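Values in this text are rule-based calculations from the coordinates and carry no lab data. From a predicted model like this one, the values you see are computed outputs, not experimental measurements. Cβ atoms are built from the backbone, for glycine too; each structure is taken alone.
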Structure P
Amino acid sequence: MNNSSLTQKICSFLNQHSIQYTVKEHLPATTSEDSARARGENIKIGAKALLLKGKDEFVLAILPAHLQLDTKKTKSILNTKNLRFATPEELLTQTSCTKGAVPPFGFLLNIPMIVDQRLFQEEWMAFNAGSLTTSIKMQTRDYKNSVQPRIEDIAADA
């Protein structure tokens, strides 16, 4: 699926904040591993966005692509007993994206975000930008300063 309007929204946001970034078109990539290969980048700079469903609302969890979500820690941080991954239908309805295409910009989708602290251990981050064939690469400090996300410890220890 190509979601060029979401990609344009991200680029507009980055331009408005005078953030340097690169856009790369590549073969479709649905997994973090495939995306890293398609970009020619180390998977550790990948940022994956996982749509989660709590009791009453959705939340977008952003973490380094080589790590997995620690649902126990995330439930505790979000103060909920109920937490699951969104279904493909919910993902499409909430984000207009298919699995693997969701960017780490929940506020552009009106979805609250929580970002794992380990994302900022790398200088750069790369992510699919609303499309399985379009990626953006930018510095993590620019992401942190412009998005001002809620930063927590939500990834499982590697």
Structure Q
Amino acid sequence: MDVIYCCYAGAHTSITAAALHVGLLASKRNPTMSDILALPYFDATLQGQVGRVFKFGVDELGTNVYVASLGPRRQATLAALKLMLQESSVSMQNALIVNALSCISLEVRIGGFLSRRLGLVSIGRPMCAKGIIRHFRCFERLVAEARRACHNNP
């Protein structure tokens, strides 16, 4: 089974969830600011990349983990993503799409806007990281649920 973590820009919440899933972040321990800022692709999405899907890594059981950015038209982009999966012969029973936006906080929203939209990276990026650290338990629950779904449906 493949897991696709989705969020608005594919830069913060989906990256954090994917990193936790593949073991780049340890569960049961709050990450540090350095841990978050060192994640590959963290806060790195460019405006023209909305709608992209890319492979983030593979977990210890061989589950492929992807990240997708849905942008402002989430439902339409999500429908297009599902159609693309069907057209490429990927059964929806073999793909789990996880909404990482369920773990977003106001701090991450504002930080992401400042960093990605306004280019104020030195202010926005640390704000996002702090918000993720404060809400890390939500990410742990989200990823644990996704892992259970994957491993119960190989």
*Which structure, out of P, Q, was mean count of other Cβ atoms within 10 Å over residues 43-50 derived from, given a value of 22.1?*
P
_Structure (P, Q) behind the derived value 62 of percent of Cα pairs over 14 Å apart, for residues 35-114 alone_ = P
*So distance in nm of label points 7 Å out along Cα→Cβ at positions 59 and 139, computed for just one structure, reads 1.5; which one of P, Q is that?*
Q
*Kindly point out which one of P, Q the value 12.2 was derived from, the read-out being mean count of other Cβ atoms within 10 Å over residues 27-34.*
Q
*Name the one structure among P, Q that distance in nm of label points 7 Å out along Cα→Cβ at positions 107 and 123 of 1.7 was derived from.*
Q
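If helix-only ellipticity at 222 nm (-39500 (n - 2.57) for each DSSP H run of 4 or more, over all residues; to 500) comes out at -8000 when worked out from the coordinates, which of P, Q was used?
Numbers: P: -8000; Q: -13000.
This value belongs to structure P.
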